[in-house]
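Multiple structures follow.
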Structure I
Amino acid sequence: MKIAKNVSRLGTEAVYNIFAQTKELAKQGKDILDLSLGQSDFKSPKHVVDAAIKALKEGHHGYTLPNGTIECREAVSRKIKNLYNANIEPKRIVIMPGGKPTMHYAISFFGELGAEIIYPNPGFPIYESMINYTGAKAVPYNLMEKNDNSINVEKVLSLINAKTRLLILCNPHNPTGSFTEKSEIDKLAKGLLNFPNVTILSDEIYSRLIFDEKEMPTLLNYPNLYDRLIVLDGWSKTYAMTGWRLGWGVWPESLIDHVFRFCVNSHSCVNTAAQYAAIAALDGPEDHLNSMRKEFDIRRKLIFEGLNSLKGVKCNLPGGSFFIFPDVKNTGMNGEEFFEKCLHEAGVATIPGTAFGKFAVHNVRLNFATSRENISKAIEKIDKILN
């Protein structure tokens, strides 16, 4: 059979291949500590699970609108108002089966031959994958140039030209754990006023996982960008709901009809009972989130201190998300070699930095959203193979 060329340009996420490897090694009787997956060891809040069960028992088993129930979209609108004092009408909100459809649709709307899309590198691998799929030119901005891996506003703005259609941002950032503060985002928003034809996709999926009592500098704070701003957020990370496949996007009014058609043509609608759970998560108490974030804060400091104690390893203290991105260059290995050694000799699963982009040759990503015990054991095991 003859498959379309653009399909062969799709990339993947290394985490799934590594996950399969860890399962296979575990089957062989090997003890593997998995610090590769992008999810936490917390369970979804009980009141959220109860809301889904209640919805199922009450017979909410049918289709909903492709863009999500009005009740769910109103709940998102209320949450945005509560968090950021931003007024986003429910008609501009689209409920998605996870965060990836918002990326997929946004990049598909603007990516084609002759177009350019700017994205963070290292970054979530689906950005580059989808850009390549559309035939657009993927233009990376190198987050390894700054010591703290935050966004270099001047560099990003310098990459924009007449062919630029879309700029992708991610803050807090996966995989580095970096956090770009409001003062820099203010500069970026001001600079973007000089480029009115560039649409912005702001991936804010880790917006509620920020440390040191800092506030999220969401791009929803800049109404003068609303006519070309797409914001991606959701439930997966904030409420430990990765397997529920729930996300939301805030879109410019001019794109809503196009998004609606994409939803109709791809997934029809989001799981009905899950949307009831989503409302419960947004409108309910946040004790679960506060406890989780407090625990993550302890774990990030534990893994930061542990990694920096290892021979040849150095890293920054993450400002957000639940990832840390150490530089292992001084071990005499690159990230890929370090990953292999950790997995097969120490029994610790990480992800090589190049899985997130070509500029992260000397890095690996670790997830600290696992138990303190697992973090300490992982550091001990890695220490043994480095000495």
Structure II
Amino acid sequence: MKKLIVLVSLFLITSIVSVAAEGEKSEGFKDLSNTHWAAASVYKVAGKGIINGKPGNLFDPNANVTRAEFIKMVALAAEMEIPQQNGGKWFDPYVSVVAKEKIYNSSDFKSWTEPSTRLDMARFIVRALDPELRNASDKELMYEATKRGIIRGLDKGELGVNEKSTRAQAAVIIDRMLSVKEGKTLEADKRAASYAEVEMSGTNLQTMWGMKAVPLPFKINAGSKLNVEIDQMLVVDLGDMEGAYREWFPKVMKEDKSTATADDYLIALHLNIENSIKQASSSWSLPFKISASKPYIFAGIHPEVKDQSPIKFVPTINTNKVQKVDGWYMMTIKKEDVENRSKVEFGKFGVAFYNYVTKNKIFLSEKVDSR
């Protein structure tokens, strides 16, 4: 019995010392229960001395985190050498080192005492993790942050780049940064990554299919001396009702009048058409200039839901009028054809359509070998 008591006592002492040594929750923050969505991250990051509580053993999880507070966390998580304080503001040493390493650029913002935004977090974290991206654009940094699983979307996958961040959110983001530093691969929020990729490049092809698209906008020869360009190419999983852009396409009808199903992807191309000079009067219609070709099938918004969708087809125009119009061209493809990379041309797979004007297939993506 005495041996049992001694063993139990030693176990308890060891546990307490272990927790205290890691600096993790020994007493716990009074305002942060174990069931709080960010509790695990808060205690992990606090245990490493990266984030501090507030007087009275409080954490104040819903309070905004300032840019200065967050950059301190990034610098500590990145294990940067912080110079000694020589007067000035408390955060000057942290700003000094991150500016030197180009984790912060003077063009980012001027005030360090303002609340940190989600874009600020993406900037700092991605630059800290990947030196090759320290001169990247904000849109590229946000895309990289979502692609790497560091930034997740808001309620509907929105990026919320200018949304203010809380202390709890900051702890979670730093926790993810630490995981990536440890070599772990985080699960990305595919919807948020899609939105971020479209903001960056006009398409979410890389996020959805792992393929590179041609640079957008992409000009095509559609005859009648018109200037025609594709500036967006969206890939929509019709089987994912919560997926990126899915609400824009509530019901899709294929060329044969059948309804697209959860087994289909939709490719939606947004086109800008400009007739810059008056020409002889003639009717110009996109379906007579380009066409989906196997395994792609021409599609459109189902007539039953046309009033529920913001998507409008490219209109027919008269070339005797100077005008600019825009609209969408849509086609579907079976998921199994994407998975198996069904042949599009000469044994290659890609996003493509047939151009009646040039009499050839136009690829909007890299060509990859069929499987």
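Just so you know, all these numbers are worked out from the coordinates, no wet-lab data involved. Every value quoted in this text rests on a predicted model; they were computed, and no experiment measured them. Cβ atoms are built from the backbone, for glycine too; each structure is taken alone.
Quick check: 23 is what I get for relative contact order in percent (Cα under 8 Å, 6 or more apart), calculated from one of I, II. Which structure matches? Corresponding structure: I. Taking distance in nm of label points 7 Å out along Cα→Cβ at positions 163 and 211 as the criterion, the highest value among I, II goes to I.
Of the structures labelled I, II, one was used to calculate mean projected area of the Cα convex hull in nm², giving 27.4. Name it. Among I, II, the structure yielding 27.4 for mean projected area of the Cα convex hull in nm² is II.
Calculating FRET efficiency 1/(1 + (r/R0)^6) of positions 67 and 291 (r between Cβ atoms, R0 = 41 Å, to 0.05) for structures I, II picks out I as the one with the greatest value. Upon calculation of helix-only ellipticity at 222 nm (-39500 (n - 2.57) for each DSSP H run of 4 or more, over all residues; to 500) from the atomic coordinates, which of the structures I, II produces -12000? Answer for the origin of the read-out: I. Matching task: 11.9 is the computed value of mean count of other Cβ atoms within 10 Å over residues 107-114. Pick the structure from I, II. Matching structure: II.
Thinking only about FRET efficiency 1/(1 + (r/R0)^6) of positions 195 and 315 (r between Cβ atoms, R0 = 25 Å, to 0.05), which of I, II has the largest value?
When FRET efficiency 1/(1 + (r/R0)^6) of positions 195 and 315 (r between Cβ atoms, R0 = 25 Å, to 0.05) is computed for each of I, II, structure II gives the biggest number.
Once distance in nm of label points 7 Å out along Cα→Cβ at positions 219 and 259 is evaluated on every structure in I, II, the highest one turns out to be II.
Structures I, II were shown, and FRET efficiency 1/(1 + (r/R0)^6) of positions 171 and 227 (r between Cβ atoms, R0 = 25 Å, to 0.05) at 0.75 was computed from I.
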